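> Structures incoming, each one as structure tokens.
Read-outs: derived from the displayed coordinates by stated rules, not from any lab. Remember, predicted model here, so these are calculated numbers, not experimental data. Cβ atoms are built from the backbone, for glycine too; each structure is taken alone.
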Structure P
Amino acid sequence: MNRPARHFWIILGICALCTGAVLALWQVGFAPMVAAENYLQDLNARLGRKTPPDERLVLIGVDRPSYADYFSEAEMRATPALRAIAEPYPWSRDVWAALITKLAEAGAKAIVIDLVFASPKEGDAALAAALDKYRDRVVIGCAFDMTETDRRKFTNLTLPSPSVIVPGAGQSVVEDDRVGYVTIWPDDDGSLRRAHFRHRGDQLGDILPPSTVLESLDARALRKFGRPELIPAGFAERRFRYTAPAGGYKPLLIGDVLLPKTWEQNYANGAFFKDKLVLIGPTASLFQDKHATPLGEMPGPEIHLNIINAALHGEFLRETSPRVTRLVIAFAGMLAAALCFIFREPVKRLLVVIALGAGWWFLAKYLFEHAGIFAPTAVPLLILPVAAPVLVLFIGSVVVLSFDFLLERRDKARVRRTLERYVSKNVVKELLDNPQTYFNSLTGVRKPVTILFSDVRGFTTLTESADSAQLVAQLNEYFEEMVRLVFAHSGSLDKFIGDAVMAVWGNIVSESPATDARHAVATALAMRKSLEQLNAGWRARGWQELPIGIGLNQGEVIVGNLGSAEKMELTVIGDAVNLASRLEGLTKEYHLDLLLGENVAKLVSDQYLLRLVDCVQVKGKTRPVDVFTVMGEGAGQTVSLPLWLARYEEGVRRYRQREFAAAARLFEQSLSRQPEDHLSAMYLARCRALIENPPGDDWNGVFVMTKK
């Protein structure tokens, strides 16, 4: 089914509104959307490729506040620095001077200390001397102070004590290449994904002169390591690829490095550190220098090593610009609209949307693993946004699905109202809930059904004399009531044929043939009763009464959609239908208003008291059928037949056995008690005629109709 043109524009409008809403939320940094995007990107970081670890990077961890129980007295007497670290932290700065000297003499290319020696302390002179002596390979830290509520608002810059760093002539401490800021800035959700390599003074408020450039500890370390070209240009933050979760760089114990025995055994008298970048910093939990990252919580020194390692491998990730992100979101909205037109089935559309959403995430994951900008072999691809485009795709599709659902509900309501003019409400419900039942019927199927024909007697004569407007109004009242009764008893209206009504049970839904037959008989009896009330009302208005005849038959028919390309209708055809019509015509012959075929009689005989009318061969048929009428409810042992009816039934039995004299006496007895009974009179006349003119041997009691 094609969509109307207005639906095309409505769907485009819905998808455009959804796209605009998501764009607006993304633009203002809607927290749940940002959180979803961060989660998906972090998932890519955890599952995806990591930066290969550079073996030249070494971490020496301050892993305990004191080494009091780690060394013997003799070892501490031989090495004064060991006695210093046996004291509670913070230690004398002689320790750091000794460590710098030992590593530098071992050939370490860069020595980076993730500490800020802010206030004067014992051992400053020794530390200052070591920093001066090895200034071409050593870096220490400074730190920004920030407000508790805003981790990007600077209030102060904590610098090394003048007793530790003495800058060169005409230099400030921040311009000394031995000092870099150790501060790392997490994203708004508290997770650290990006690195800052330098800040300009005008980015820091009034802390530094606007033209001052301050580099990070990581940038200074790369310079000392001889790789300044790997420091990203500019002042923008750079997203980097992590190497490993916490513990990826296993810290060496500072005590083992200072202890001569382990220095010789574990580190080959310092050869292990030759040409390496050694980062020294606090790694124990008690120092509270841990930060959230996409790979989990990680100590600050390890984060610095991850940043330095990413720079050495060029693993800085290209992120989409706001303009590109807006284009991607808009594309997702257009794709959602296209899917709504291509896939009309809700389940199929949802499956396609889910598949596309998953495919987009896998594409983003692939690009995340290959995105880079500095390494010569890096593919110049971007990190794609995931949450916002997928959200547009899902919201657009779901909202349009809701729109389609409302349209379907509206169309179903319209179909329901239309169908309820032809079939009962419970049949309509079954038809709409199980439409395949209806669709299977359209092509033609054989089914056992019960058919009812009712016809107004003498209608042709009535039309010649009646007022046309009055007759139409009277017929409409009649049809209204008859159709209501059909629907009330779970039937379907097949058609009106002039003044005749054709109704069917079992053509669309059926509980059982017996149930269908009982519903049909109940409808016929209700029609008989309602017509009495209608006629009483019409008499009061001076209108002519309408007598009717009703014929019921049950049998197998063909149910199908018949007609032409211009007009078709679901109807039934077959011998059972024709016989029902003939039975309705026979009601005039027997002066009855209701006749049942023998198939119907068999199905309802346990519920209704039936009276055998005749064995008839209708016009156009070769097989005779027994015909019955309904006397009332009840059957079998539960009802005692009136004497006149018992005589009648016995008379019919004798009549069929060719005992015409005995049958005549029984019909006379029946008439004596029911003088107006036409059937008893009819059979009495037949018996007298057959007594006077006995039939031949081929007589079988069948009454052959010569007209419809």
Structure Q
Amino acid sequence: MQAQPSKRIEQLRELIHEYRYQYHVHNESIMSEAAADSLKHELSQLEEQYPELVTPDSPTQRVAGVALDKFEKVAHKTPMISLNDVFDEVEVAAWVSRMDKLIPGSKHEFICDIKMDGLACALVYEDGVLVQAVTRGDSKVGEDVTANVRTIENVPLKLRNNQKYAHLLRGRTEIRGEIVMYKADFDTLNKSREKQGLPLFKNPRNLAAGTIRQLDPRLVAERPLNFIGYDILRDDATEVPSNAVGYAMMSEIGISTSGKTQVVSSVSQAMQYINELDSARQDFPFNTDGLVIKVNNRDDFAKLGIVGKSPRGAVAYKYAAEEATTVVKDIVISIGRTGAATPVAVFNPVTVAGTTVQHASLHNADEIERLDIRRGDTVIIFKAGDIIPQVQKVLTELRPSNTQPINYLDELSRQYPELEFVRPAGEAVYRVKGATGPVLLKRSLQHFASKAALDIDTLGEKNVEALVDSGLVHDFADIYTLEKEQLLELDRFADISAQKLIAAIAAKKNPALERFIFGLGIRHVGSQTAIDLASQFESIDRLASASLEELRAVGGIGEVVAESIVAWFADEDNTQLLKKFTQVGVRPYFAKKTGKLLGVSFVITGTLESMSRDEAADMIRALGGQFQSAVTKDTTYLVAGGKVGANKLKKASDLGIQIIDENELLALLKS
């Protein structure tokens, strides 16, 4: 239900234009900067894919909004251009590779500096005296905010005389940087406003921008702002041969810099520094969301030129955002261990807070209604640290025209036609009718311990009931924490039986991965599907993070099974259960299949005389073969027993699959 590229591009442009207008003209944010960055990144990728759809008024072709009318407009002598964003090492390496093609043989030397979260501004000095301060504006024309900037304590009204750089006090010197408010000053200001009963400011960046745009310089003087320089321009470009020299110049003539710059000579060194600052940036006095990486040599920088509205010689590396945008592909419902039906949004994989996520809990029917979330919607995903990702907001401006509201009861009936659901009075969650938490837990634990799953000796129906009813076991993982003394307090256990159960459970701390997957009781995942999943992903962690596309690529797994698997691993109860398994020392292992029947698949129809169908399946799998429930083009043999089904025989014949009897099967198993 994704919109056509042209329509999607148009919608993205309109929303980004609105965001930029509110952010740069009115100092208001209709979404976080991280979410806006995600939309801009999607737009740039679409325009790269469909260059014929690029227009001059696209947000990718300009820097920011328009200058405010309440200040005099000033044309920049040199445009204050913006930088293209990169988000990982691969994109940094690609940027360097593109430059190598344009200036082959040039020395790899870059300067890294922390990216300030403030208001971009240019300070113009004539013969060392501040004569003008201009905001970025639309990159070509900004606003004259000189009177306000003169009140900022760390902006020198006259450049410091320095013998080494005395020439900077002659002629025109332009310093570019960011006006910021430090986090501590922001907090102090908000605490004062709280005591006065005044509304609190949203964030330091918006406050700094709004302060500079005040008409009364006296109000600006009351607020603690700082100017942090990042570039210096002279009419004679040769006077500043490198960006490193430029930083040294600024420090010597009295301009504050971040103090976080470093020259590097490779992508790996740049990434190392980026990671160092990522770990430390929470303790910086100012807010930041990334680093700027520039070619250090200014002559090389100039040779590289500008593409569109951005220089080729610099990029802005953005740290992993705690918010991002993505498109909802589906909404599936997971049934938890208590019978609770939890809706889950499945979306295009997106990186949030440094990890790739592709689903988020929608909690309940009320939350779906509150968000008005639909399949095909573009949403903002939020994740802070280790917190499970959540849907923060639906961007209805980007909604395709053919979307339909979610009717939760209809969804329950469609996804679980064999079950009935009720919503108990006073609760927000629908639950399976007639099934309480303990009932479901007993049923599930019996399956987990069954012969086809973990095969835990003596953990049968009666013992499971005793453990759950006594409160000793609340989930599967609890069985691994049982102690002999606890069991002896129950009527069913004596010394030998208690010790035997403890030993049997301990013996299954390292189960085969396919048995563990089957034992979890994921809807639609039978023993053969569990084997297929184990063979494909080889670990429970890789399976847990598998996308719908990756799951559907596994033979025999269709849309319904894939969605069921994604929903199970998206359920918060289940993610906590897996963590608990790890904590108690349960380590499923995967062993690649070997044996003479490796690559050979069997389907059995009818009854066998010498063994049950399950026993035959176990023998086939033990020899590396695959046991299938239905005839497909990949089937090697159809074993025809007694009372065979005509449909399977016909299908096998039509597909050219060899049909054998029970004796021929036994011969293959024994030969």
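> Figure out for me which of the structures P, Q the number 17.8 belongs to, where mean count of other Cβ atoms within 10 Å over residues 222-229 was derived from the coordinates. It would help to have the intermediate numbers written out before the result.
Working: P: 17.8; Q: 20.5.
It traces back to P.
> If you rank structures P, Q by volume of the Cα convex hull per residue in Å³, which sits at the top with the largest value?
Between P, Q, the highest calculated value is found for P.
> Can you say which of P, Q returns 19.1 when mean count of other Cβ atoms within 10 Å over residues 326-333 is computed? Spell out each step's value before the answer.
Details: P: 19.1; Q: 21.9.
Structure P accounts for this read-out.
> Check the numbers for distance in nm of label points 7 Å out along Cα→Cβ at positions 142 and 158 across P, Q and tell me which is largest.
Q
> OK, next. Say we calculate distance in nm of label points 7 Å out along Cα→Cβ at positions 494 and 510 for every structure; which of P, Q gives the highest result?
With respect to distance in nm of label points 7 Å out along Cα→Cβ at positions 494 and 510, the highest-scoring structure among P, Q is Q.
> Here's a follow-up. Using helix-only ellipticity at 222 nm (-39500 (n - 2.57) for each DSSP H run of 4 or more, over all residues; to 500) as the calculated read-out, with -10500 as its value, let me know the right label among P, Q.
Considering all the candidates, the number was obtained from Q.
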